[in-house]
Structure P
Amino acid sequence: MKLKNIFGFHAWIFVSVWSLLFVAGQSKLFRDPGSFSHTAIGARILDTAHLIYRDSFSFTRFGEPWIAQQWLGECIMAVIQRMAGFDGLLVVTVSLIALLYSNLAWRIERSGMNLALGSFILVLSLAAGSHHFHVRPHIITMFFITIVYSHLCDIESGRKSISSLFWLIPVFVIWSNIHGGALGGLGTLLVAGAGWTLAYALILKSPLHDKKALIHLWFIILLCFAAPLVNPYGLKLPATWLDIMGSSAISQLIQEHASVVTLLHYGETSSYITIALLLCFGLFYLALLVGIDWKNQKITWYIPLVWFFLSLSRIRHAPLFAMMAVVGIAEMFPYCRWVCRLGEKGLVTFRVKDMAREMNARSVSRYLVPIVITVAALIAFHGSAQLPSTGQKWVKLDSSHWPVEILPALQAIEKSRPPGTPIFNDMLFGGFLMYQTPGFRVFMDDRCELYGDKLMTKYIKADRSDYEAWKKIYRFDLALLSNNSDYKKYFESNPDWRVIKRSRAAVLYQRCSTE
C-alpha cells in the first residue's frame with residue numbers, strides 16, 4: 001500500500017473541501033426548504049411503514065394523488081437525522097461533495113497536469129456549482145452523474161470495456177429512487193452511445209470495434225432506461241419527472257430553475273458571480289477542446305458542452321457542467337496543442353507529466369482518509385439526534401432566513417390546535433413548517449408537481465381576488481409570511497389580523513376572532 005494512494009493530492013483536496021464546506025455550511029447548506037421537507041416526508045414514511053400515495057401535508061391539496069418521488073433519498077435523510085440530527089445530515093452532505101472533488105483531483109493528478117493549475121480548476125468548479133450545495137437528494141445527482149460521465153470517458157480512452165457499463169444498471173435503479181436527476185444521467189449515456197454508434201457507422205475512431213460491442217452497448221443502454229421502472233410507484237415516477245421538467249411556472253417561482261437571462265433580470269450580485277464563473281469555465285473548456293487536433297478528439301469530450309448550454313437555459317444544471325467539465329479537462333489536457341507548446345517553452349504551469357505508472361486506478365486505499373473523517377464526524381455528532389434542530393451542536397439555522405425566533409410561538413399554537421390546522425404561508429416556509437410543526441397543514445411548499453402550474457401562477461401573481469378566494473374556501477386563521485412577501489400587504493392593512501410575533505425572517509399573523 002503506497003502512502004501516496006492514501007495521503008496524495010486527492011486526500012488533501014478531500015480534507016480542504018470537507019473543512020471549507022463544513023465551516024461555511026453550518027448555516028448556508030440549510031437555506032433550501034427541501035432540507036426540511038425531504039426529511040419530514042422520509043420521517044412520515046418511516047413512522048407509518050408505508051409509502052405515500054396521497055398528500056397529507058397541505059390543506060390546498062390534501063387527499064390529492066401525490067407520490068414521494070424521492071422516497072429513498074428522503075428515507076435515508078430521515079434515518080441520518082434520527083442517528084445524528086441535522087449535524088449528521090451536514091456531515092454526510094459535505095463528505096459526498098468532498099469525495100466527489102477528491103475523485104476529480106485524482107483524475108487531474110493522473111492527467112499529469114500541474115497541481116497548482118489543477119487546484120485552481122477545482123476551486124473554479126467548486127465556486128461555479130456551490131450555489132446548489134444544499135442538504136437534499138439533489139447532491140446524489142451531482143455525485144452519480146459525474147461518476148457516470150467519468151466511466152464513459154474511461155471507456156472511450158480504452159481504460160475500460162463496453163461490458164463494464166453493466167454496473168450502471170444498479171446505479172440507475174438506486175439513483176432513480178433517490179432523485180429525478182437520473183433522467184440527466186440517462187441523457188448523458190444516450191448522447192455518448194449515439195455518438196459512438198455514429199462514429200462506428202462512419203468508420204471513425206470509436207470504442208465500438210465490432211457489431212458485438214455495438215449490440216452490447218445498446219442492450220445495456222436499454223436496460224439502463226428500464227432501470228427507473230424498478231420502483232414502488234411504477235410509471236408514475238418517471239411521469240412525475242417529465243411533469244416537473246415541463247412546468248412553466250417552476251422557472252418563474254424557483255430561482256434555481258431560471259435561465260441565465262432571468263437571473264440577469266433579477267440583478268442580484270450572487271447571480272452575476274455565478275454566471276461569470278459559469279461563462280469563464282465554459283470558455284476555458286472550449287479553448288482546450290478547440291486546441292486539440294480533430295483526429296485526437298473524442299465523443300465524450302463534447303458532452304460537458306451540452307450541459308453548458310443546458311445551464312444557460314436552467315441554472316440548476318450549472319453544478320453538473322462544472323463537475324463533468326473537470327473530468328473532461330483532465331482527459332483533454334495532455335492532447336491540447338497550445339498547452340504542450342506553453343509547456344515546451346518552459347511555462348511550468350502547463351508542463352504535462354507522465355503519471356500513468358504512478359497512479360493506481362484500482363487502489364481502494366485512497367478512500368481511507370474520507371472514510372475515517374466521515375465516520376469520526378458522525379460519531380462525534382451522535383448526540384445531536386436528541387437535540388432540537390435549532391439547538392444542534394454545530395448546525396445553526398440562519399435566523400435572518402428562517403423563522404427560528406418565531407418557532408416557539410408556532411409550536412405553542414400547534415399544541416393548542418387540532419391536527420390538520422391550516423396555516424397560510426409563503427412557499428419558502430412550507431418545508432420548514434412540515435418539519436417543525438407537523439400538526440399544521442401548509443398552504444404551499446416546494447413540491448411543485450403537487451400544486452401544478454395553475455395554483456403556482458396564481459401564487460406568483462399574488463392578486464387580492466385569489467387571496468380572498470383562498471381565505472373564503474380554506475378558512476385559515478394563521479399566516480406565516482416573509483418580510484418581503486407580496487401577501488404581507490393584505491394582512492398589515494386588515495384590522496381582522498394581528499401580529500403575534502415578528503422576526504428578522506418572517507411575521508406570524510393570527511385572525512383576531514380566534515383565541
Structure Q
Amino acid sequence: MLGALTVLGFAPFYLFPIPFITLAALLFLWRNSIRAGQAAKLGFSFGMGLFGAGVTWIYVSLHDFGDMPMPMAVVALLLLCAYLSLFPALTGWLSIKWRAMAPALWPCWVASLWMFAEWGRGTLFTGFPWLALGYSQAPYGMLTGFAPLVGVYGVSWLLVLSAACLCVWFEQRKLKQAWQGLSLLGLLWTLGLGLQWINWTQPEGDPVTISLLQGNIPQDMKWREDHILTTMEIYAKLIRESDSQLIVTPEISIPLFHDDVPNDYLAGLAAHAIGNEGDVLIGMAESVSSSRQQYYNTMFSLGKSPEQRYRKHHLVPFGEYIPLKPVFGWIIQVLNIPLSDFSRGALDQPPLQLAGQRVAINICYEDVFGEEIILPLPAASLLVNVSNDAWFGRSIGPWQHLQISQMRALETGRYMLRATNTGVTAIIDQKGRVLQKLEMFTTGGLHGEAQGYQGATLYVFLGNALILGFAGLLLMVGMASVFYGKRKTL
C-alpha cells in the first residue's frame with residue numbers, strides 16, 4: 001500500500017510531499033523490524049506496490065500494441081516488478097543488518113543505501129531508472145533546488161535522508177539531540193528552496209522561434225503500408241503551417257527508411273525550412289547496408305544549415321534490440337514490433353548546429369539517463385527530446401516521461417523541447433517548468449520561443465560522481481562506526 005501511494009508523488013499527480021510521508025512510514029517499519037529478513041520483505045512489498053502501480057503502462061505496450069498474449073504480458077510485468085523490487089528489499093536488509101550504529105548516523109546510512117540501489121537499477125542490464133524518487137520532486141518540490149548540483153539521485157538521497165530524520169526524531173523525540181536533527185532538516189529544506197532562485201546558467205543570444213509537431217498517429221496504424229502516405233501528408237502539412245526557425249517532428253515520424261522517402265518530399269520540407277531561415281528535424285530509420293541488417297533510429301536535419309544527423313545510442317531492450325539473442329531471440333516472434341533490432345549510435349555525439357542554436361538531441365528513452373544527457377554539455381544551448389509515447393496508450397506513462405524531462409532541464413539549466421507523436425508535447429524552461437504543452441491525442445503544432453543557454457551546472461561538470469562519492473564515504477563511515485563500537489565492547 002505504501003509503495004502504491006508513493007506513485008501519487010509523480011506526474012500526472014505531482015503530489016510531491018507524499019513520497020516523504022510514505023518513505024518515513026517504511027523506514028519506521030524497518031527500524032522496528034526484528035530481523036533483517038523482515039525488513040527485506042517490507043522493502044520488497046514496497047517495491048511491488050510502487051512499480052506495480054507505477055509502470056502498468058508496460059502491460060499496455062506489451063499486450064495492446066505488442067500483441068503479446070494477456071497471460072504472458074501479465075507474467076512479464078510481474079517479473080519485471082519483482083526484479084525492480086529486489087533493490088528496495090536489499091536496502092531494507094542492509095539498513096537493519098547494520099543498525100547497531102548511532103541513531104545520528106543511521107539517516108545518512110539508509111539514504112546512501114537507497115541512492116546506491118536506485119543508481120544500481122538505473123545502471124545494471126542497461127538500466128531502468130524509472131520512478132527514481134528524486135523525480136517526484138520536479139519541478140516544485142522543496143528539494144529540487146539541489147538538482148543542478150547533485151542530479152536526480154542526489155535529490156533521492158536528500159528525500160530519503162529527510163524521511164529518515166523524521167523517523168529517528170519520532171523514536172527519540174524526548175531527547176534534545178532529536179530536536180536538533182529536526183532543526184537541521186528544516187534548514188536543509190530552506191536551503192533547497194533558496195537554491196531554486198539561483199541561475200546556474202545564462203541566456204545566450206536571442207530566443208529562437210520553435211514548432212514542436214504532434215502528428216497523433218495511432219500506434220496500430222503507424223506501420224501499416226496503407227497509412228504511410230497519410231502520415232507523410234500530416235507532417236508535411238504541419239511543417240508548411242509553421243513559420244518557426246526550428247521545427248521538430250517526433251521519433252521516426254516518417255515510418256520509412258530515409259532512402260525510401262521520395263527526394264521531392266524531403267526537398268520540399270527543406271525548401272520550407274530555408275524560407276523560414278531555419279531548419280527542420282525529422283525522424284526516420286536510417287539503413288547503412290544494402291541488406292538492411294544494420295539500421296539506426298535517426299533524427300535528420302533539413303534546411304538552411306548543412307544536413308546533420310543524430311543516431312540513438314541508448315536502445316530499449318526487447319523493444320529496439322534483443323539482448324542475448326541466442327537466449328531471447330524467440331521474443332521477436334512473440335512481439336509485433338517493427339524494426340526491433342536497431343544498431344547503437346555513438347555515445348558521445350556533438351550538438352547539431354541548427355537555427356543559430358547548438359541542439360543536443362535525445363530520443364525517447366534516452367532522456368531517462370541524466371549521465372548521458374550531460375555529455376554534449378556545456379557546448380549545447382538547447383535540449384530536444386523526440387519520442388513516440390503512443391506505446392503507453394492512455395496511461396500515466398507519458399506524464400511520468402514528461403516529468404523526467406523536467407528533471408533533465410533542472411539538472412542542466414537548459415530548455416528541454418519535447419516533440420512526441422501523441423503527447424505530452426511541451427516546452428520546458430531551464431527551471432523545469434512546463435511553459436506550454438499540447439493536449440494529448442490531438443494533432444497540431446506547439447508554437448513558441450525557446451531561449452538558448454550557456455554555462456554549466458555542477459551536475460553537468462561532475463555528473464553522478466559527486467553524490468556517489470559522498471554517499472560511498474558515508475557508508476564507509478557508518479561501517480567503521482559499527483566495527484569500532486563492537487571492538488569497544490570486547
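What follows is calculated from the coordinates using simple rules that are stated; it is not laboratory data. What you are looking at is a predicted structure, and each value in this text was computed from that prediction instead of being measured. Cβ atoms are built from the backbone, for glycine too; each structure is taken alone.
When distance in nm of label points 7 Å out along Cα→Cβ at positions 248 and 416 is worked out for each of P, Q, structure P gives the greatest result.
A value of -14500 for helix-only ellipticity at 222 nm (-39500 (n - 2.57) for each DSSP H run of 4 or more, over all residues; to 500), calculated from one of P, Q, originates in structure Q. For the read-out relative contact order in percent (Cα under 8 Å, 6 or more apart), a value of 22 was computed from one structure; give its label from P, Q. Answer for the origin of the read-out: P.
Thinking of P, Q, which structure, once Rg/Rh (Cα atoms, Kirkwood Rh), for residues 80-343 alone is computed, gives back 0.97? Clearly, the read-out refers to P. Once FRET efficiency 1/(1 + (r/R0)^6) of positions 192 and 296 (r between Cβ atoms, R0 = 35 Å, to 0.05) is evaluated on every structure in P, Q, the highest one turns out to be P. Using mean projected area of the Cα convex hull in nm² as the calculated read-out, with 25.3 as its value, let me know the right label among P, Q. So the calculation was done on P.
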